[in-house]
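Following this line, the structures themselves.
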Structure P
Amino acid sequence: MVHGGPDAQGIPHWDFSTNANACGPAPLAWEAVDASRYPDPSYTDLRAALAAHHGVTSGRIVIAASASEFITRISTAIALGKPSAGVFIPRPCYGDYAAAAAARGLREVERDAAALVWHASPSSPLGRSMPLAWVDGAVHVIDCAYAPLRLSGQRHRMPDTAWQLWSPNKALGLTGIRAAYAIAPEADPLVQPLLDLAPSWPVGAHGVAMLTAWTAPATQHWLHESLATLRRWKARQLDLCATLGWRCEDSETPFHVVRADGLVERLSRLRELGIKLRDTASMGLPGAVRLGVQRPEAQDALARAWMEITR
């Protein structure tokens, strides 16, 4: 699985390859980081804060080291209970769904034959949502990584019978802090197996601080204000892409898919100039690039670099 962000060449000066909120980091979450001591291994206060934020009981909150770690852990739980079970993976999508399934011996099948059904609201790389198609008897997981960053479109209701996977670090502009949580359906029998499969302290003090700050009204207010800025930046970025002759697909998020003649072939050249874009081939969408919405100065740097390498 190919990921965005820093690589063997270091930190990109202008990074369009990640989906982090370009307005971040969120001040309250950043200031709360304290790694001077162990967190509570049972995460009692954190689970209570997250439960209150979502209006559920704390027994339904499962803390995870990251969204990817939870994807692997629930795939493991399914495989232990039903070896060689089927999993439905929407395409194109985040590559860790398939990677976790393959590592645990789960078979990729059509939705109606699946024991585990993945859904994203909105998804990556397309940045769009689809209504959840229900399969009786299957475990449904809705990846909500980009739900807090939705800039437009309809919010589909999340059924209480589906798991919800939340990873706020993207919305907070703190992708370097790895921490996530899932909300289980009421009295779901998978909760205890998932807790049993977790290592001690799956989330360190930095992650606890970030997730706790996520529930604070001040942080949610900052996020709400940042969405207005991201809408303006996205409109500007779409206009700029059009002037470059790039074809942008519709999305609900502060990232979008772009196609242009020679763009994928020139990604390494752009990287040499300090600009990183995300090839979507590993997500099942060859021949395209996912572009995170960035500040105007980053957008202008991208345009200059493209014109330099194509003149």
Structure Q
Amino acid sequence: MNLEDEFAQVRGELIAHCYRMLGSLHDAEDVVQDAYVRAWKGFAEFEQRSSVRTWLYRIATRLCLNALKHSSRRLVPSALGAPGTDPDDLDAPMLEASWLEPLPDHLMSADPAVVVGTRQSLRLAMVAALQHLPPRQRAVLILRDVLVWPASEVAAVLGTTTAAVNSSLQRARAELARVAPAEDQFSEPDEPWRRTLLDQYARAFERADLVTLEGLLTQDVRWEMPPIPTWFRGREDVLRLLAAKLVPGDGRRVMVETSANGQPAFALYSRGRDGLFHARYLQVLTPSEAGVSAVLAFHRADLFPSFGLPLERLA
């Protein structure tokens, strides 16, 4: 197998790996492309003491660490402070910050075993938690606990000792345990209640049916809207926000289902004066048997093309 074929097989894995490191789809794609160019130029010197896949991971990891020298953390609004309670707070100036981005599921590896094995490590809440770690700790944790590399291999990538890797891994695990989401927040696509919950949520949101939404959101639901720094926690405050921002009625909005980070997602379009439905924002949901427990609503229409979605649609 030549380098081009090998790269094509692992490209989705590499994007997911770099995304965990960087918290940005666009940055991850740039690094993976750079890794391929560097591998292509250096292939003649490749000594084949490891697989091409491992070699590409080494190159990509080092490039990620170089990128993180300039910007080490992607944020979500809840990392900035306490939640808000007043929808009028959304009119405050937006902060200049590097915000976490969602990862379209179709860019992940096509290998079902890889997808199932890494789904939890790509959850938005988990990737946001990884951003709390210093870059080298982040790399150690991902290489050891997600990719299950031996400590000696990680040490070779980072130019350090096995003892240093083990010490860094211990510190990273402790910090992640402090900030990572609880296991019971996760659900799997084949759970029977999930389909009903998502269908009801989409219909209620399209109509701005707050009565139905009240029954679908958990008591402690969290609502975040990067790049808007204000966020809300609790059903009462979230419903107050939706009441202030959603005009009720049929035909005003369309929710198009997609998926990101191994989680259900909806692309929201709203009808403009021209009669077309225009891309507004992308909601990534955390469903549980008790209801929707978190929504990250990315107010960035420029993300739609990455999900294979148009910026305008007829209906």
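Quick note: the coordinates plus some simple rules give every number you see, no bench work behind them. The model shown is predicted, which means the values in this text are computed figures rather than measured ones. Cβ atoms are built from the backbone, for glycine too; each structure is taken alone.
Work out the source of 3.4 here, i.e. which of P, Q gives that when distance in nm of label points 7 Å out along Cα→Cβ at positions 229 and 277 is computed. Could you put the intermediate results ahead of the total?
Numbers: P: 2.5; Q: 3.4.
The read-out comes from structure Q.
Comparing relative contact order in percent (Cα under 8 Å, 6 or more apart) across structures P, Q, which is largest?
Greatest value across P, Q: structure P.
Taking FRET efficiency 1/(1 + (r/R0)^6) of positions 21 and 261 (r between Cβ atoms, R0 = 30 Å, to 0.05) from the coordinates of each of P, Q, which one would give 1.00? Write out the running numbers ahead of the final one.
On the way: P: 0.45; Q: 1.00.
The value was obtained from structure Q.
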One of P, Q was used to calculate helix-only ellipticity at 222 nm (-39500 (n - 2.57) for each DSSP H run of 4 or more, over all residues; to 500), yielding -13500; that structure is Q
